[in-house]
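Heads up, there are several structures right after this.
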Structure 1
Amino acid sequence: MKTEDLIASLAAEPLPPAGPSLERRAAGGLAAGAFVTLALFAVVLGPRPGLGIAVSDPVTLAKTVLPLVLAVLSLGLVLRASRPAVPSGAASRIIWAVPAAVFGLFVWAFVTTPAGQRLADFVGHSIHVCLPSITALSLPILGGLLMALRQGAPVNPVRCGALAGLASAGLATAIYSLFCIEDTPLFYGVWYSLGILIVTGLGAVLGNRLLRW
């Protein structure tokens, strides 16, 4: 068979059906992970008493809203990072508004809290619950995202994994906040942030191992 005939024959064959898009895979991984996380939350922690009254305070509500916004922005960034030569876009700049807001709340709480109460509010009484819980609740979501992102082609797998960790930790922290009764930014502004950074670092390590071409 001539080369031209072979090419024409191959071109005439129907293309294999396209698989699910990366966005659909990521959505599926996120949904599966979030389902496991919510089940763990319901069984082990559960919502705090008087949750509806608590979130009527904007400062208390912020500890749920801010990590949720962080998760949404990070998801957009991780999908872009999973494709080569795709720019980060405006989200890479907007996302810095979240830590800026947390820092602003921390400063506000520091200034308005009596000096003798600051250390007690900062230490709280649940660090030993907060950090392990944020990490544990993040793991199912992170696992689901990383498995989906293996279908992508990130140029920088460490960055892509870190963003997956950031998104997972943001969502898990928002869920955990529904249980936590530490309502001052002196506590959640520091310890929630540390929990998110731990999972982000874990995501970077796993991304380096799992997302390489």
Structure 2
Amino acid sequence: MSITLLIIVVTIAISVWAWNNHDLMNRWIMNPYQVARRGQYYRLLTSGFLHADWGHLIFNMLSFYFFGSYIEQLFAFMFGASSAIWLIGFYLVAIIVSDLPTFFKHRHNPGYNSLGASGGVSAIIFASILFRPLTPLYLMFIPIPVPGFIFGIFYLAYSFYESRRGYGNVNHDAHIYGALFGIVFMIATFPGVLPSFFEQIASWRLF
């Protein structure tokens, strides 16, 4: 079984388990107040394996599968025999890093909760876009595919806008910081990706 599929299976299993075990859900969900007050820093990671419902879970895992499969192949090329450790570490650290801004922002709010793999998935998606910026992707409100780098711009702009509005139950900050972590990590480990990224964009034509 690939590492990508292994992570998906583990995430589905834990999410379903938590749906049927409210005590587990309450102990593992990201509650910044409990993290600050009781030092339960493990929530920064465990919340990434919990989801609100099947729709939330399926959307994240499908996104992770399509982009994670490519990143797994890329890591195999970059890191060889240790690629599995690198991939798992990259994904888990991305979940933690993407939750840190939420922790600092809501650490005095006992009623705030957050869950989902979106931060880790965003890191995977943007790592992929960095290497393949012209890959066609779909925006929800546009019926035709757009290059990955344009998708990324709209994605970050929308997440930033919604984060500033502060409405709804979606943790847009996790999307933003997960994406930024994915970009920074890939540039730090493979600096050649940045000039390649700009070269590919420069070759793109709208018509």
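One of 1, 2 was used to compute relative contact order in percent (Cα under 8 Å, 6 or more apart), and the result was 23. Which label is that? Value 23 for relative contact order in percent (Cα under 8 Å, 6 or more apart) corresponds to 2 out of 1, 2. Source structure of the calculated read-out (P(r) over Cα pairs in 5 Å bins from 0, in percent, 1, 7, 14, 17, 16, 13, 9, 7, 5, 3, 2, 2, 1, 1, 1, 0, 0, 0) within 1, 2: 1. Largest in mean count of other Cβ atoms within 10 Å over residues 122-129 among the labelled structures 1, 2 is structure 2.
Taking distance in nm of label points 7 Å out along Cα→Cβ at positions 26 and 90 as the criterion, the largest value within structures 1, 2 is that of 2.
Bear in mind these aren't lab numbers, they're just calculated from the coordinates by the rules spelled out. Since we're looking at a predicted model, the values are computed, not measured. Cβ atoms are built from the backbone, for glycine too; each structure is taken alone.
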